[in-house]
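Novice: Right after this note come the structures.
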Structure I
Amino acid sequence: MDKLTLVIMAAGIGSRYGGLKQVDSVGPNGELIIDYSLYDAWRAGIEQVVFIIRPDLEEIFKEKIGFEAEKHFKVSYVFQELDQGLPPGFKVPEGRTKPWGTGQAVLLCRPAISGNFLVINADDFYGFEAIKNLADYMRQVKDEPAHYNYALVGYHLGNTLSEHGHVARGICQISDDGYLIDLRERTRVQKFSDGIKYTEDGQNWHLLSPDDIASMNIFGLTPSIFSELEERFTKFLADPRVNQSKSEFYIPEVIGSLAREEKAQVRVLTTKDRWFGVTYQQDRPWVKKGLEQLIKEGRYPEKLWK
């Protein structure tokens, strides 16, 4: 089997955060969240990395992340722009300013990937166990005639929320034997005094459990996903219900659809590792404190890539 590739989605605008959160340090020696993911991937035996970035971030991204990564991995870059990967007959709608979401981002990686691969966010800290377990699983599987074989790592929803506002989370429904039944992207999930809730319209709120399993955009996929993304991106763009100026094409929604249709068998792996994420500026002290604790426990060296 071809060597595993790690795809890191780093093209997010970070509008709620107020800056380029992918290149904002959280470690004791200026390390970024993405540095810890790269270090964990290297420890898990991954040798190839694809960064999905915005063209205007290329220079600062390479300076802060890329050049160091090239010392440890074979590195490729994919640029996510509004007009990239649009099917024939479609054009960027007037007024659209942001890319089409994580589904488009992964689809654009098609030329850079030949075998099974992992997908993660640049601004989420997943932990070594999560990345290693997912990598080990994806080294063993291949698609079968009856279905594709994918995987994801799930975290307890209550441990993945920000204290400073709403977040987007993929809520999983899982079978008794550990496979995904359904995955729904909830774009506005928030913690309140009377529980965790989500809304789709900004008015009606629905209760969630802190024990619900959330997908944090850490997936193990095979190249079969690209044809599915291409077909479903076309349907998404052609759907008259889609808000062409704002709606996004989400990779969790595609994974959920494939599971519902039984076209993909998606193994849900769990981890005891702690998840940290930066959605808002106010989240940074919490992330920094969590990383300091992991360093004290000996889980990470004080300075990566010594």
Structure II
Amino acid sequence: MARGAQVGRRQRGEARHEGFLDYAGRRYLKWASAVSLVAILIYLLVDVSPRHNGGSWYGYLLGTVGAGLIVWLSLLGIRKRAMTPGRWSLKAWTSAHVYLGLALIVIGTLHTGFQLGWNVHTLAYGLMMLVIASGIFGIIAYARLPEAMSLNRAETTQAQMLDTLRALDRQLHDTAQPLGPAHAAVVRQSLENCDVAGNLYARLTAKQPRCGNRAALLELRELVRQSPADKETLGQILFLLERKEATLSQARRHIRYKTLLEIWLYVHVPATLALIAALIAHIVSVFFYW
């Protein structure tokens, strides 16, 4: 019985998905923590005259390590094109990318000796921190948003959501044919002034205050209460508008989650390229002008 329980636990463990953050028992977190701890201890215990700075022997050592890490970390995009198993798998590389990238906060900061100013050296440091910050946002997004996206979709694809909206628009158009001009104009708001995605703000917030469908829904609810004429037709249209509103909310949440999953890359990748350029300028200025 004990053996059966052990086998069951092993099977559950094998079935459990291991993400890149947990790869190999968080091996690279331990490596990054060890590197950071050693860097801090040396910084505290070794006396550099007159004070720690990027031009001291320790500053050069940390700068070399940091520059090497930055170049290596930037190769992840190229590495994604090759799929290999084991120690050098993409999952292992990504795990190392995350944790060693976080170690750069310690390495880069100690390299500066806390001496910052308005120069190319501080620019490189600032870009490095921007790249790391955008990466942290990406990690949080990929850890939390896929589950929320799955729950929101409820086994419905984005294409199916859009197909449902188009079908509802056709039903609204056909159902509104017997209505008078005033009532038809209310329905027309939903058909002609209703954007699913919208601008970047609308995508990120899933809110569209000027949505034509919402305006039509509010006006029609008031018309149903006030006017007995066309009450049956208006009731059918009201039902369709409510269905459309629910589908719009679902689609906009889906687009919001997708945008949050993608938008950090529009900061992370360009900032990485800018960082490499600033790093080259930093190194050249150090060796040729100092």
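Where a number appears in this text, it was derived from the coordinates with a stated rule and is not lab data. The shown structure was predicted, so the numbers you read here are calculated from the model rather than taken from an experiment. Cβ atoms are built from the backbone, for glycine too; each structure is taken alone.
Novice: One of I, II was used to compute helix-only ellipticity at 222 nm (-39500 (n - 2.57) for each DSSP H run of 4 or more, over all residues; to 500), and the answer was -26500. Which one was it?
Specialist: On the way: I: -7000; II: -26500.
Working through the options, I get structure II.
Novice: State the single structure among I, II that was used to calculate Cα extents along the principal axes in Å, for residues 151-214 alone, giving 34, 22, 17. Each step should come with its number before you reach the end.
Specialist: Working: I: 34, 22, 17; II: 40, 26, 15.
Structure I accounts for this read-out.
Novice: Thinking only about mean count of other Cβ atoms within 10 Å over residues 47-54, which of I, II has the largest value?
Specialist: On the way: I: 22.0; II: 12.1.
Ranking I, II on mean count of other Cβ atoms within 10 Å over residues 47-54, first place is I.
Novice: While we're on this one: Suppose distance in nm of label points 7 Å out along Cα→Cβ at positions 183 and 271 works out to 1.4; of I, II, which structure was it derived from? Let's see the in-between values first.
Specialist: Details: I: 1.4; II: 5.5.
Answer by label: I.
Novice: Who wins on percent of Cα pairs over 29 Å apart among I, II, i.e. which is largest?
Specialist: On the way: I: 32; II: 57.
Comparing I, II, the top value of percent of Cα pairs over 29 Å apart belongs to II.
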